[in-house]
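Enquirer: Structures are listed in the sections that come next.
Readers should treat all values here as calculations from the given coordinates under stated rules, not as data from a laboratory. These numbers were taken from a predicted model, which means no experiment stands behind them. Cβ atoms are built from the backbone, for glycine too; each structure is taken alone.
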Structure 1
Amino acid sequence: MQIDRAGLAQFLRHRRQALQPEDVGLPRGQRRRTAGLRREEVAVLSHMSTDYYSRLEQERGPHPSEEMLASIAQGLHLSVEERDHLFRLAGQRPSEHGASGDHIGPGLLRIFDRLEDTPAEIVTELGETLRQTRLGIALTGDLTGFRGPARSIGYRWFTSPSMRELYAQEDHDHLSRLWVSSLREVATRRGQGSKAAAIAAELSETNEEFRALWDTHEVGLRPQEVKHFVHPEVGKLELRCQQLLDPQQSHALLVYTADPGTESHEKLALLSVIGTGRS
């Protein structure tokens, strides 16, 4: 496919100018004259240099890769259809979306952008963390940098002992059953060629605990409303977890809160001061 530089530039400018800072979780400021977002703001949201993004709007620069286009689509809060259109304008085939895709819908992102003072994350149906708030990273560490099967929290639960240190010991048995039950449901729903089926096959071959639980064929388990985290600096926290689902993308926004007046509420406030020193 051939890049349409003029069409790409026009589309980017139009989408940038249609967004306001508050739409993407940015402060407006007092001296804003730009209609919509500034180029440098889109560049920050898209995790690229201002010069790179500016050249695309100026109908010049390199042929953007799929990774760059995906970052721009997320930074501009594009819908799935708009993201696919962006890919075609740039001469690329639209990347996978739907049940296995990483593109977060704009509605879910708009809510997420307003949760900066709350532990929250957006995850796929396989428990792959796509976004975390600042306080979410302070709570569990940055979970967005994993690659391959390790992106799934269920996979890490059975392959990385440090993963279990995030949760109270009394919850471990339930969580083991929960991850296996959830993976079986996803693998059945998505079929034998899916990522879920591949993860199940690998863990069945390499992990005795997983294999024993998988052989029970247990399904239908659901997360407990109260999660018991163990933080290395503030200790044990009891947090309620609310979920908001995006059925089109099979993504979930998870928001963690503490009951007012509890010790966990005080610890969460302390955690917001300590910051994001975990990784």
Structure 2
Amino acid sequence: MEALTDAYHTVILRTADLTSPAQLVRKLYWDRAGEGGRLDSYYKGREFTLAIGKTEISITEIGSWNLRINGAHVEFDWYGALDSLKRHFQTDEPVWAAVTQGDPTDVNLAVPLGWFDYDTAGMNCILGEFANFLTYATILGGWLVPIYNPSAFVDHPATFRYLPNNTPHVRQERVDAATRTAHIAYSPRLCAPRRAAVTVYWHQLVLPVAKKLWPGADLAALLRPYVAMRLLGVYNLGDLIPVDRLVLISRLAEVLSDSFDPAAFFDVLESPCPAL
């Protein structure tokens, strides 16, 4: 991880440039948020429900409920979230971009250090690159992808052995109909190697690059739309089993809230881990 982040730090700062979105690799963000993209094909004109305890609540009505996630009040407007993301990725304002792999996952990064280039390498939005790695390492790669796309790991059977170590645990799900309050409590789970990886990545790459390119900026606000797109645009939430859907919607609501803290959300340790 230290070799990977050192290489990325060097290349990103060497190639960083304010770039028009039209000149970027657009597959994972702009195209998916655009007309006819995944946000449309997955969610436009479609409804699904959240199963909270024995109560089914339509996703379009969840905004009228008092939503409490792990004890904290969170406001969540489903269509407002989709519209906000579409607007964000419709602007032509230049963004900081650099030469990166574009879709960094645990099966297209290699030891000795190497990148497998499929169709996303090139000039990528740096914030999108960060959101991609952090979300994949902590949510997708150890939990959702092995469940919903197991063929991706056919040559990596240890992934399935560690699935319980990376699957969130729902501790509480109940509804108080009188106050229209939905209580959801869950515990993220992340195995030690993944936590070590995101810790090194965060401290040795994300923070130094952010300090250089966005000095004094709110990193949570910068990352928010990209993390939200990774939660919405990989799998159709309506197709997930109810417990997985409940956790993903809870995590999405946390990302979109004003209290979003990326370091806490991605379970980053306070100080970098020693070299592994």
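Enquirer: Determine which structure produced the value 36, 25, 14 for semi-axes √(5λ) of the Cα gyration tensor in Å, calculated from the coordinates; the candidates are 1, 2. Write down the numbers at each step before the final one.
Expert: Working: 1: 36, 25, 14; 2: 30, 22, 18.
The structure behind it is 1.
Enquirer: Of the structures 1, 2, report the one carrying the highest value of distance in nm of label points 7 Å out along Cα→Cβ at positions 116 and 188.
Expert: 1
Enquirer: So if we calculate distance in nm of label points 7 Å out along Cα→Cβ at positions 76 and 108 for every structure here (1, 2), which label has the highest result? Could you put the intermediate results ahead of the total?
Expert: Details: 1: 2.1; 2: 2.9.
Comparing 1, 2, the top value of distance in nm of label points 7 Å out along Cα→Cβ at positions 76 and 108 belongs to 2.
Enquirer: Among 1, 2, considering only relative contact order in percent (Cα under 8 Å, 6 or more apart), which has the greatest calculated value?
Expert: Comparing 1, 2 by relative contact order in percent (Cα under 8 Å, 6 or more apart), the maximum is at 2.
Enquirer: From which structure (1, 2) was percent of Cα pairs over 21 Å apart, for residues 4-163 alone calculated, if the value obtained is 50?
Expert: 1
Enquirer: When you work out distance in nm of label points 7 Å out along Cα→Cβ at positions 68 and 236 for each of the structures 1, 2, which one comes out largest?
Expert: Structure 1 gives the largest value of distance in nm of label points 7 Å out along Cα→Cβ at positions 68 and 236 among 1, 2.
Enquirer: Oh, and also: helix-only ellipticity at 222 nm (-39500 (n - 2.57) for each DSSP H run of 4 or more, over all residues; to 500) was computed and gave -13000; which structure, 1, 2, did it come from?
Expert: Details: 1: -13000; 2: -10500.
Traced to structure 1.
Enquirer: Taking 0.35 as the value of FRET efficiency 1/(1 + (r/R0)^6) of positions 12 and 268 (r between Cβ atoms, R0 = 35 Å, to 0.05) derived from one of the structures shown (1, 2), identify that structure. Spell out each step's value before the answer.
Expert: Numbers: 1: 0.35; 2: 1.00.
Here the read-out was taken from 1.
Enquirer: OK, next. Using Cα Rg over 2.2 N^0.38 Å, for residues 180-219 alone, single out the structure from 1, 2 with the greatest value.
Expert: Structure 2 comes out on top.
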